[in-house]
Structure P
């Protein structure tokens with residue numbers, strides 16, 4: 001069993017804690033949060049933990065195996081660096097960091113200390129995205145012609161803009177599915193709210209094989225949208241993460257109309273899959289998903305999108 005320290009017991013930290021606690025492979029040894037209210041909630045739910053306000057004291061514990069970082073985005077790099085320097089594996093809520101330079105530094109430390117970096121890109125562990133990946137690899141519906149992705153409505157943040165928040169999902173999914181980088185990037189950014197960073201972005205990415213990708217991300221919306229649309233030569237696929245059961249609908253081309261097909265997919269919570277993946281990776285000393293500089297590729301593209309202006 002691996003001992004973990006969770007840094008940040010907020011909205012997402014609570015979800016991570018629940019999934020690690022439910023696993024037979026992990027034990028939550030400590031939880032860190034600057035807010036007394038959050039620590040009180042954590043201690044009430046996980047009575048055996050040690051609570052800390054200072055992550056540096058918690059991370060020094062020699063019994064710890066992995067540090068799970070679910071703090072504010074701007075703190076990810078410093079905490080991750082400190083944990084790796086203290087010979088701990090790390091899982092970091094997306095994004096890993098706000099710059100490629102920092103990600104490279106983390107990878108260098110991890111390699112030197114023989115520790116693994118895991119990033120919580122939840123959709124890479126979802127039944128929907130892995131079903132789509134198999135379709136693409138098997139060329140079931142022919143070539144991809146176009147991809148559209150829409151993510152709207154999310155909590156407002158001040159330490160990172162909507163690109164580093166919502167677009168991280170799109171970029172990690174595209175990197176995973178296409179195993180390629182775009183040769184052309186166009187970005188339109190909108191700042192609609194005072195005292196907040198960019199809250200809306202439109203991104204156009206062009207990949208080889210004439211694949212065109214359109215992304216729209218926005219914090220400002222009355223409804224939550226998580227829709228991925230992929231146009232193949234022989235079908236159009238809709239993936240809606242807001243659906244409870246029928247998350248994927250495939251409209252297969254049939255002369256002048258379409259035939260609807262609803263496939264069966266794995267509906268297991270992605271976070272529980274991440275927990276299982278981490279356990280297997282540490283035991284087997286292999287981190288397949290995050291090999292080949294995956295985190296660097298994701299961060300590099302996000303950095304380009306963030307700097308680009310149409």
Structure Q
């Protein structure tokens with residue numbers, strides 16, 4: 001069960017990993033289209049060190065970011081890691097080139113075993129605190145076998161907690177019959193509620209929910225969303241992105257947003273969002289901007 005402190009500043013993953021409720025998504029610290037190394041290598045190192053120095057205790061990455069270069073950059077910047085830093089990574093996607101059309105999902109059990117071992121090596125870890133199956137769309141192995149591999153690696157002590165990304169709610173429930181699932185991610189923000197059913201499922205199961213693109217303003221109602229967010233931001237002396245980020249913290253105690261950025265100033269602004277307090281009416285106004293999608297199999 002994830003637990004949050006009374007001031008909503010922290011959340012606990014899997015019962016034993018307590019982190020600040022606003023993490024850092026490292027995906028942007030790669031090349032164009034998440035392909036290749038981050039062009040400003042020294043700047044990336046400085047940014048990651050500032051992230052940790054600013055108090056962030058949860059960093060999210062994946063082996064497909066780069067591929068591999070994102071994990072390597074994190075190690076170069078931060079290893080040996082602070083005792084309270086939790087690094088989540090993922091496996092199950094592959095890239096064949098710069099174009100996104102080359103992205104594919106692989107569920108072969110030996111490939112997933114290799115992915116975990118290689119992430120451990122790149123990150124310089126003996127155990128990964130939170131390891132996500134990055135996709136439930138692979139067709140080369142049954143989904144239950146893929147989850148079973150992660151359960152096996154958890155029993156071996158190579159993974160501490162297991163998460164799921166790009167899965168259906170049905171797959172999430174099926175995975176929970178095999179092994180404890182501690183985290184779930186899905187596309188959920190002010191303009192897109194594709195992950196509504198995932199958030200509801202995470203709340204029912206008592207697991208952490210990380211929304212994709214937590215500060216994005218998109219969807220068919222984008223003009224009304226911007227107008228509403230801008231008005232609330234002005235009342236609080238905050239930025240629209242801070243309001244969008246804070247909404248997630250008010251929306252559910254299970255939520256652990258992981259905004260990404262390439263600038264130190266945005267890191268600080270994102271962290272400051274945890275101190276912003278919205279009224280119940282403001283939270284309701286923002287929530288009502290976009291219909292929730294609660295189909296159980298989405």
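What follows draws every value from the coordinates through simple rules; no lab data is involved. Since the structure is predicted, the reported quantities are computational estimates derived from the model, not experimental observations. Cβ atoms are built from the backbone, for glycine too; each structure is taken alone.
Out of P, Q, which has the highest value for Rg/Rh (Cα atoms, Kirkwood Rh)?
Once Rg/Rh (Cα atoms, Kirkwood Rh) is tallied for P, Q, the winner is P.
Rank structures P, Q by mean count of other Cβ atoms within 10 Å over residues 136-143 and report only the one at the top, that is, the highest.
Q
Taking FRET efficiency 1/(1 + (r/R0)^6) of positions 24 and 184 (r between Cβ atoms, R0 = 41 Å, to 0.05) as the quantity of interest, name the structure among P, Q where it is greatest.
Going through P, Q one by one, FRET efficiency 1/(1 + (r/R0)^6) of positions 24 and 184 (r between Cβ atoms, R0 = 41 Å, to 0.05) peaks for structure Q.
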